[in-house]
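Participant: Each structure below appears as structure tokens.
Since every read-out is calculated from the coordinates, none of them should be taken as a lab result. The shown structure was predicted, so the numbers you read here are calculated from the model rather than taken from an experiment. Cβ atoms are built from the backbone, for glycine too; each structure is taken alone.
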Structure I
Amino acid sequence: MGTTEVGQTQYRQGMYKVVMDQFERAADVMGLDASVREILSRTNSEIVVHFPVRMDDGSIEVFTGYRVQHNNALGPYKGGLRYHPTVDIESARALAIWMTWKTALAGLPYGGGKGGVQIDPKRYSRVELERITRRFTYALGDNIGPDLDIPAPDVNTNSQIMAWIADTYCSTKPANTRSSNMHVVTGKPTGSGGLDGRDRATGFGVVVTLKAWAQRRNADLKGMRYIVQGFGNVGYWTAHFLAREGAVLVAVQDASGTLYKAEGIDPEALHAHVETNAASVAGFKGAAPMPAEEFFGLDCDIVVPAALGNQITATNAGSIKAKVVAEGANGPTDTEGEAILHRNHVEIIPDILCNSGGVIGSYIEWLLNRRMEHGRIDEVLRMIEDKITTAFTQVAHTAAEFDTDWRTSAYIVALRRLESAYKERGIFP
């Protein structure tokens, strides 16, 4: 096994360890019912499919896809599909569990699911990606559905891929029911039942939590310096909305490079560069390149990890000088890294709260699709802000109640809702 493969294996195993460590800690602190704890420590279903696809050159390639369904006590499974080399059953399991906590914390009628295809999408043409997506959808069959399991975009997937999934899934249904199955996925293009504002929902939510954090600290985001890891959908929209608050973007990092400018980087100019340069920040003339290993140690007020998991670890957490880490990504801070941040009095807005704007936006889209209605972007953002602000207040109060950190508190809020559901309903038969 090569060095890259070893690193990817450690990344995937590390994610699952992190989510279970966080769950066990919260369960201990709140005294979670032993039976509910046993149920929630396991996934309901784990689906692995292998499917052949014809490539542009006529050859056949066999792909592996995954869908893990963790828990549906509160409603249908909900969670993204990602196209990435690190996708496997271990990472899908961890991410599905996180989705259960996230939807419960946000007060949504959903459970948690996650999955994807183990590929590097940059290696394939657009036509090949369409074939892969449609064949993956067909292979999943009735394991997904608008009232069973509702996928959404995630890493390296987008509204176009969601449209292909919806079209393929609906094509397998009787003609008279196809229109009532379009909400099998969310994050679709607006012309196919998608939601105005869905693209910015997650980044907008990150900034909502930062505004709530600043208000509790009697501070102002105006003039605060921040750095963003990852400048895809979440990273860009976070920067876009932080710019409106007067905060200053001083550094950006992605897989292609790390950029720094003390006077501030223009998020809109950088976004325009990324859009025309293979989704990479490298080569942007509005900032200077810098060593990647120095990124997290930069002098700033806010760190926004908005890329992949396990980015803040024992190796670099001690160098972070910021006041707060706002987790735009899922699981960006591992257990050892988090302990160091706590010791250094760096606050953490946990992922299941910080980046929940995306799934809240998905819920609004799903609900409107069911009603055959459309929503305006201002209404969508207002609903997202309302739900996240409510959840933030609950987390803050619960943290005070148990004298614990915000991540553990966020888990407790979610676990209490699930525990209540199981105690009220009982176990069949």
Structure II
Amino acid sequence: MNEALPTTLDAWLARLEAAHPVGIDLGLERVTEVARRLHLLDGPLARRVITVAGTNGKGSTVAMLEALAHAHGLTTATYTSPHLVRYNERLRLDGEEADDATLIAGFEAVEQARQAGEPISLTYFEVGTLGALWAISRRPPDLAILEVGLGGRLDAVNIVDPDVAVVTTVAQDHAAFLGTDLEQIGREKAGIMRAGRPAVLGSRTLPTSVRETAERIGAPIHALGESFVREGEGEGWCWREVGSREVGSDPRGSGSDPATILSDLPDPGLPLDNAATALQALSLADVPLEPDACRQALASVRLPGRMQWWGRWCLDVGHNPHAASYLAKRLQARPCGGRTLALLAMLGDKDADGVIAALAPVIDGWVPASLEGQRARSADELAERLAAQGESVLHRAISPGEAVEWLSTRLGDEDRVLVCGSFLTVGEVLQRLASLDQSVQTDTDQSSREVAP
């Protein structure tokens, strides 16, 4: 007798978490076979597909791609992971989170397909990815934007052939699965590239293996600082595309018209190299960039959990030294009259020592907090690592939520708090701040729209 399927999203997610023996099981054989059964590989998922991989900067690049596409009148589907508060955040259709019914329908379709013939075991992420792709295929958009979850070459997202592949940055993260060799990590990220289709390199410091992979398979390279450049900082920056193409050539080959320039662009409150990368990728997806539409998109883009200010609380999901260094620079550029405290909670497989060292120059005191789950790291362990670097530990919290409670009664009028270390950390703190009714409009960190701490 067949087991009854769940009828609610929460029940489905609980089922998926328990269904596969391991949470992360890299490889494409199982997920590709189920995708074939779902007929997801029979034709294009969308008119154009952009896939984004990288250690840091994927989320901001995806958010700006989505905002830019909408400003140019395109229909979109965007798949990202992980989520902050609600699973529904992972799939956005025309800028709106997918409702429970859409997600459940996708899970049901995947379940039927994986049981059709020899049953195939799938991870939580693989079912979620296939379900999202199935939902997108029901209403193919002008542009599908897919964010790689882990690595690139063996990630479930990579069953879809992108028209444009983007690699943002490469740094050490997920060492248990990707290792610590940056050249090897770069090859994994570059695995999303396809022969004859443009590869956008969104960092000036990528390992040589990323470019070598593109050259080996024959993917046209569009590198930041070469094919396109970003000039200036903050408000009024400029994007310039150096490449050119002949009239009538494949628009995915070399980009827009010769020396395309967009000037006087607004600061989106997100890394400008990622903004420039998003512009380049959209141009290569055969979207003629309109200056006013680009300005509108960059002025209005929102990305929760990335330099997001909630009153005096700054929330960022950064969880590795590269991301922490960026956070430190942004906080240095925005001084305050009081202390800058850090609420830090991290998973056990992350480089806590590197994150602490990167943030230490801008932090006056720390509140480490424990996370739950198999990969959790305790507040006591974080406190020991902080003490080893000579940092001041103010309190050891049993959870990020308890840390918020403790800090909220001890902040001076001009103090502020950086919350970072994990999506889990930021998600829990966002919920706790909302429950405390801070009565402050959340926003991203930029001078024209920021909320003063």
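Participant: One of I, II was used to compute FRET efficiency 1/(1 + (r/R0)^6) of positions 144 and 416 (r between Cβ atoms, R0 = 30 Å, to 0.05), and the result was 0.55. Which label is that?
Facilitator: Answer by label: I.
Participant: Out of I, II, choose the structure whose coordinates give helix-only ellipticity at 222 nm (-39500 (n - 2.57) for each DSSP H run of 4 or more, over all residues; to 500) equal to -11000 when calculated.
Facilitator: It was calculated from structure II.
Participant: Computing Rg/Rh (Cα atoms, Kirkwood Rh), for residues 208-335 alone for each of I, II, which one ends up highest?
Facilitator: Of structures I, II, the maximum of Rg/Rh (Cα atoms, Kirkwood Rh), for residues 208-335 alone occurs in II.
Participant: Still on this structure: Suppose you compute semi-axes √(5λ) of the Cα gyration tensor in Å, for residues 312-367 alone for every structure in I, II: which one lands on 28, 10, 7?
Facilitator: Clearly, the read-out refers to I.
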